[in-house]
Every structure is written in C-alpha cells, then in structure tokens.
1. Which structure, out of P, Q, was relative contact order in percent (Cα under 8 Å, 6 or more apart) calculated from, if the result is 31?
2. Hey, distance in nm of label points 7 Å out along Cα→Cβ at positions 33 and 49 derived from one of P, Q reads 0.2; which structure?
3. Of the structures P, Q, report the one carrying the highest value of FRET efficiency 1/(1 + (r/R0)^6) of positions 17 and 137 (r between Cβ atoms, R0 = 35 Å, to 0.05).
4. To test your reading of the models, identify which of P, Q gives 25, 17, 15 for semi-axes √(5λ) of the Cα gyration tensor in Å when calculated.
Structure P
C-alpha cells in the first residue's frame with residue numbers, strides 16, 4: 001500500500017512531522033524519515049532528516065554554498081546516508097513515512113529504494129509529492145498509489161494496523 005499527499009514547499013515538512021508524532025503516539029512503529037528544518041546555522045534553510053526507527057541523531061542534508069549563494073543546496077551524500085539508515089531500520093516497522101518524493105527521487109535516487117523495499121516487505125508507505133514531481137512519482141508507482149489529503153492521511157495510515165488487529 002502506497003499513499004501520497006500533494007504538498008507545496010510551505011507545509012509539507014511540518015505536516016509530516018506532526019503526522020509522525022500522532023502516529024507514534026497511537027502506537028505505530030515508524031520507519032522512513034521526516035525533515036526537520038531550522039533557521040539557524042550558516043545557511044538560510046538548515047535541512048535535517050530524522051530517520052524514524054533508527055537510534056541516530058538527525059542528519060543534516062543541506063550544505064552551505066557560501067555567502068554568494070541564493071540558498072541551501074541538498075547534500076546528496078548525506079541524503080544517501082539517511083536512506084541507508086532508513087533501510088537498516090525497516091525491521092518491525094508498521095508504516096514508513098518518506099518526507100517527500102522530490103527531485104532526487106524523480107531522478108531515480110533518494111528514497112526510491114527505501115519506498116520499493118518497504119513495499120516489497122509489505123510495509124505501507126506514505127509520502128508527500130510536490131506538483132512538479134507528480135508525473136515522475138506516478139511513473140515510478142505505475143499509478144498504483146492512493147491520493148490522500150492531509151486530513152485523511154492519519155486514518156489511512158492507521159487502517160492497516162487496525163485491519164490486522
């Protein structure tokens with residue numbers, strides 16, 4: 001089971017964080033990763049991923065490009081480290097949250113492997129997709145994903161667990 005919500009850059013990370021807290025409070029063992037942004041540091045958008053189910057500190061996935069840059073840039077090596085940690089923490093997960101299916105995933109990298117491995121193990125996955133990357137996401141999924149909205153995502157996430165009980 002693969003579900004997704006459409007997000008814009010202003011709300012996806014915070015909503016996925018809130019959803020992860022709600023689902024954990026409801027007793028789900030979560031895998032995957034959620035993004036934690038902070039305004040500090042030497043970059044205008046310090047992006048970090050908290051790998052769910054792993055006993056690890058958040059991984060900074062942004063890199064500062066210097067004072068002349070227009071913003072932060074993704075550190076692809078750090079993203080791949082987060083993916084690797086996510087893969088190693090899948091055992092026993094009830095649900096996998098992937099903060100977003102974005103540029104890296106649309107290029108065949110990023111969290112694609114974690115999504116595929118989770119689904120292969122029968123673990124439901126929920127991700128957020130920006131409109132620009134929706135065609136690549138639908139191509140990746142073969143159209144076999146359920147479109148949700150933020151208001152119904154928690155119910156969808158809880159359904160597999162409730163159905164098994």
Structure Q
C-alpha cells in the first residue's frame with residue numbers, strides 16, 4: 001500500500017514538472033497591446049460589443065475591425081483611454097454616456113425565477129429559487145444582460161449610489 005502511494009506521488013511530481021517545462025518551452029506569445037487593453041476594460045465579458053468577451057473585443061480593436069467605442073459598459077472614459085493607448089483621434093460627441101450604472105431589484109416584483117442570476121457574467125445577483133434576489137453593488141459591472149431576461153421587469157439599471165468610498169467633490173461653478 002505504501003509503495004503504491006509513493007509511486008503515484010512520484011508519477012504526479014514527474015508529470016507536473018514535465019508540464020511546467022512544456023509550458024515554458026512551448027509558450028505562445030500574445031500581443032502585448034491586446035493584453036494592456038484587456039487590463040483597462042471592465043472585464044465583465046458581457047458580449048454587448050458583439051465579441052466573445054473583453055479579449056475578443058480588444059483583439060478586434062487592435063486589428064481595426066472594431067471601433068474603440070464598442071464597449072457599452074466602459075462608456076466614454078474607456079473609449080478615450082483606448083484611443084490614447086493606441087494613438088487614435090476619436091470624436092466622443094456622438095456617444096451617449098449616462099455614467100456608471102448598476103442593476104437593482106424591485107423586491108415587490110421579483111418572483112425568484114433565477115433567470116437573471118443565470119445570465120449574470122460576474123455572479124453579482126444572489127438569491128435562491130422562489131426567493132427575492134438582490135444585486136451586490138461591488139460585483140455588478142453594469143452590463144445590463146440581466147434586464148432582458150427578467151419576466152416581471154423587476155430589474156432596472158440605476159446610477160451608482162454615492163457612498164463615501166467613491167464620492168468625488170464636484171467642481172465649483174464659475175460665476
């Protein structure tokens with residue numbers, strides 16, 4: 001019995017080391033610009049841009065097949081950051097940016113069907129079947145993929161509420 005345990009441990013260690021060496025020798029280098037764009041994107045992988053996740057959108061932006069404004073959750077700020085990173089000139093006047101929003105649940109309308117929690121890419125919606133659901137503010141990226149699936153329209157997108165953690169003093173009005 002003890003010999004079998006040591007044999008399996010030795011086999012596991014040898015195969016693990018072989019996989020580590022193969023990872024270093026056979027690594028495929030990616031485009032560093034794509035990796036930088038993925039790092040500044042929201043990371044919700046919601047698919048609103050029409051691409052399979054933020055990595056697909058970043059690759060399309062670098063290839064030129066997508067505009068820097070293709071990410072709806074990112075808004076104007078992300079489009080400006082992408083344009084600055086790639087050295088592009090961009091007209092942001094046509095983009096409608098209402099600021100960051102998160103999903104909220106109207107408790108009196110929620111029937112606990114769990115459809116919203118199944119489509120949430122960040123698992124921000126919590127709740128059980130036939131129970132009222134809730135949205136964790138810190139996890140919601142504002143992709144609004146849950147809005148279309150709610151049969152009772154209990155989910156709505158609202159501006160991010162002002163809390164001490166992200167309050168910013170407004171600029172003074174010029175007289």
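1. Values: P: 31; Q: 17.
Structure P accounts for this read-out.
2. Working: P: 0.2; Q: 1.4.
Here the read-out was taken from P.
3. Numbers: P: 0.95; Q: 0.20.
Comparing P, Q by FRET efficiency 1/(1 + (r/R0)^6) of positions 17 and 137 (r between Cβ atoms, R0 = 35 Å, to 0.05), the maximum is at P.
4. Details: P: 25, 17, 15; Q: 38, 29, 16.
Traced to structure P.
No value in this document is a laboratory result; all are computed from the given coordinates. Worth saying up front: this structure is predicted, and the values here are computed from it rather than measured. Cβ atoms are built from the backbone, for glycine too; each structure is taken alone.
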